[in-house]
1. Can you spot which of I, II the value 24 was calculated from, given it is relative contact order in percent (Cα under 8 Å, 6 or more apart)?
2. Suppose helix-only ellipticity at 222 nm (-39500 (n - 2.57) for each DSSP H run of 4 or more, over all residues; to 500) works out to -4000; of I, II, which structure was it derived from?
3. Out of I, II, choose the structure whose coordinates give Cα extents along the principal axes in Å equal to 50, 39, 29 when calculated.
4. Between structures I, II, where is distance in nm of label points 7 Å out along Cα→Cβ at positions 10 and 50 highest?
5. For which of I, II does distance in nm of label points 7 Å out along Cα→Cβ at positions 114 and 154, calculated from the coordinates, equal 2.6?
6. With mean count of other Cβ atoms within 10 Å over residues 74-81 coming out at 24.1, pick the structure among I, II it was computed from.
7. State the single structure among I, II that was used to calculate semi-axes √(5λ) of the Cα gyration tensor in Å, for residues 42-145 alone, giving 32, 15, 14.
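Every number here is computed from the coordinates shown, using simple stated rules; none is lab data. Computed from a prediction, not measured in an experiment: that's the story for all the values here. Cβ atoms are built from the backbone, for glycine too; each structure is taken alone.
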Structure I
Amino acid sequence: MKILAIGRNYAEHIKELNNESSGEPVVFMKPDTALLKNNDPFYYPEFSQDIHFEVEILLKISKEGKYIQEKFAHKYYEEIGIGIDFTARDLQQKAKEKGLPWLLAKGFNGSAPISEFVSKDQFDMENLNFSLKLDGERRQEGNTSMMLFKFDYLVSYLSRYFTLKKGDIIFTGTPKGVGPIQKGNVLTAYIEDQKLLECEIK
């Protein structure tokens with residue numbers, strides 16, 4: 001399986017990081033060793049002093065496809081989840097300044113905590129609320145109506161470049177409100193009012 005991730009998909013998040021919208025999805029990948037499941041704790045690595053949380057809706061690919069037309073893309077994912085894209089912001093900034101890839105900043109061990117996946121049928125995918133709390137305080141709130149690139153477009157777009165396979169996971173972008181984590185923090189993530197993910201920082 002592979003983890004495909006979308007950057008700069010919410011306008012307010014683009015603004016808060018002083019980035020520019022590219023006019024098309026910004027795509028990066030995480031290795032499978034980035035996955036953190038079952039509410040396992042995240043151990044703060046020694047190579048960074050500025051790791052940020054970014055909460056995102058996840059799509060889980062349910063069957064293989066490539067060159068998928070957007071109008072058929074909804075047939076290629078049946079379940080969604082919520083995840084955190086941990087980002088070593090100090091490493092990312094160094095890479096951006098030199099025009100280099102973000103892999104070290106985005107793909108390190110444990111940088112992708114994910115929830116269990118649930119059926120998308122219980123939700124309005126075009127108007128889906130999700131949020132993240134840090135030590136019980138709400139820090140990020142998003143709604144999928146604010147996405148620059150919608151779910152079906154992303155599936156279609158990615159399938160032009162990568163054969164999507166059953167079990168692949170797509171991180172679909174984060175809203176505004178990202179911020180740093182510290183040892184001892186507890187992050188909790190919600191889709192609508194369902195708490196689906198909890199991650200302690202150690």
Structure II
Amino acid sequence: MVNAQFKLAPLPYAYNALEPAIDKETMEIHYTKHHQAYVTNLNAAVKGNAAEGKTLAELLTGVSAYPAVIRNNAGGHFNHSLFWQLMAPKPKPASAAFLKEITATFGSMEKFKTTFADSAAKRFGSGWAWLIVQNGKLKITTTANQDNPLMDVVAQKGAPILALDVWEHAYYLKYQNKRPDYITAWWTVVNWPEVERRYNEAVKK
């Protein structure tokens with residue numbers, strides 16, 4: 001699909017770059033099979049109908065007007081594209097300025113992590129945990145399947161600045177059914193400078 005509307009962007013690091021938190025095999029399968037499938041299926045779903053030519057953002061914010069195949073695959077493409085960027089090998093810690101924002105809302109970084117991790121662990125079935133900016137305020141929320149806070153069909157809308165994939169395919173090879181262990185390990189690869197950049201961008205809007 002050379003002229004496909006949506007494309008799989010290059011992964012910003014090697015498949016093994018996030019080890020031991022995320023193993024090479026999981027990363028390679030997740031990116032080349034799962035994410036690629038969302039891109040392929042989305043391109044097929046928009047071809048020849050009212051969704052063709054729409055940007056990914058336009059599809060998400062007006063997703064209620066489209067069939068489930070577009071909702072699922074547009075969400076899957078957006079969510080994974082964001083997820084890869086929000087992780088990094090040996091990432092820098094959160095800046096003092098962003099830590100202040102986290103503390104003002106949640107009490108401390110540790111309290112934030114505990115609350116976020118609890119929400120992610122308790123998300124029933126497949127889905128995502130999010131830190132969003134909603135009306136200028138930080139908020140933790142979760143969504144089912146490949147939904148996200150940009151969609152007009154979700155209860156809690158906002159600008160996503162941190163995302164965690166809690167579908168079993170994201171962790172099962174290494175962690176089996178131990179989702180909390182995966183979440184704990186994931187904190188070691190969170191790309192805080194990127195989270196803060198997205199926060200600042202969202203607040204300005």
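1. Values: I: 35; II: 24.
It must be structure II, since only it matches.
2. On the way: I: -4000; II: -13000.
The correct label is I.
3. Working: I: 43, 39, 30; II: 50, 39, 29.
Of the structures listed, the value fits II.
4. Numbers: I: 2.1; II: 3.9.
Of structures I, II, the maximum of distance in nm of label points 7 Å out along Cα→Cβ at positions 10 and 50 occurs in II.
5. Numbers: I: 1.3; II: 2.6.
Here the read-out was taken from II.
6. Source structure: II.
7. Values: I: 29, 19, 13; II: 32, 15, 14.
That value comes from structure II.
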